[in-house]
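Read through the structures below before going on.
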Structure P
Amino acid sequence: MLSSLLDLAPVVPVVVIEDVADAVPLARALLSGGLPAVEVTLRTPAAPDAIRAIAAEVPDAVVGAGTVITPEQVRESVAAGARFLVSPGWTDVLLEAMRVSGVPFLPGVSTTSEVVALLERGVREMKFFPARAAGGTAYLRSLAGPLPQARFCPTGGIGPDDAPDYLALPNVGCVGGSWMLPADAVAARDWGRIEALAREAAGLRRSV
């Protein structure tokens, strides 16, 4: 069983799938490029079936659900085969649903008080969102001193140019992003290009 999403790879691709037919080849391209985690956001009607298809046909990939905001989505995502859950924010109701789901989860935070509240509830791994708008690397660096026990996956506005700056921070385990999935490459089903971009992203840890 997956214990920590933060240690799986330096980058977690944040994927929006419009056509279920794209799910499996896209996941295979990311996996071949060295990015095993695939966060399928629940922003489209195709998302649950995409998770189901990846879980069934790309078993070496670690597929999860993103933009999870209700207990019902938690249950549906895990039933579809999601091996982790990511939310943009959290409430006690959502947190409890994620906790009892049996899979790792990253509740979203953007303030110090939210981080402290999660630590109080025994949660130490979180999504920092929206990373750039919420203060970026400077904000996360300032949290490392008083709250060293919290670890983050910052997501939101991160690209290949600033991802290494986030990954260099002691309280960042990985970053989330979609730059390895340019819209034109997905539309053209250019899986080779996506695999190449994924390989570059997978190598970011070594460059830090």
Structure Q
Amino acid sequence: MTSPLPSSPRASVLDLAPVVPVVVVTDAADAVPLARALVAGGLPAIEVTLRTPAALDAIRAIAAEVPGAVVGAGTVLSPEQVTDSVVAGARFLVSPGWTDVLLDAMRASGVPFLPGVSTTSEVVTLLERGVREMKFFPAQAAGGTAYLKSLAGPLPLARFCPTGGIGPGSAPEYLALPNVGCVGGTWMLPDDALAAKDWGRVERLAREAAALRP
């Protein structure tokens, strides 16, 4: 299967699917079957968070063995993690927030990146630096759809991937906004399904998530 990511190294991850699964991998052996289930369900962009010791091995395995996946690294907090993630095969980077040092490292990485924002000033600052695509986090706690809707008028160039507290009930409301390209979430990865290695259930939930765009 050919990767759906466009050929440009700066192509937008926001346009691959309506939902980006946010994956926490504790056992790298689960990474490939989990990614295959998500891709089969129609969610090719997969964010593996750097919250566990298995994360980089998981990214490496998905990049090597699941050609239909566009695997990225999430919870990126340092230039070292930027380098390690790209070397492992990450094709996009996501951070919960950003600093000048981290932003410079992500920009220099050569892969698309989504720096996290939660305030208007952060959005304006990134736009000033030429960054138009961002993660809005924590979405629900930071104002949700009402906040993003209020940004669309004065800041039309900014596009977002809201993440944090979003589920299948609220996702369509986010996806209907003109400045939202996709949302991030974990609801298609319930703990009991992962513990049971029920990849069929993950695929079914992924397929339902992929159909959520209004």
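Across the set P, Q, distance in nm of label points 7 Å out along Cα→Cβ at positions 55 and 127 reaches its highest value in structure Q. A value of 16.8 for mean count of other Cβ atoms within 10 Å over residues 159-166, calculated from one of P, Q, originates in structure P. Kindly point out which one of P, Q the value 16.6 was derived from, the read-out being mean count of other Cβ atoms within 10 Å over residues 103-110. The correct label is Q.
Read-outs: derived from the displayed coordinates by stated rules, not from any lab. This is a predicted model, so every value here is computed, not measured. Cβ atoms are built from the backbone, for glycine too; each structure is taken alone.
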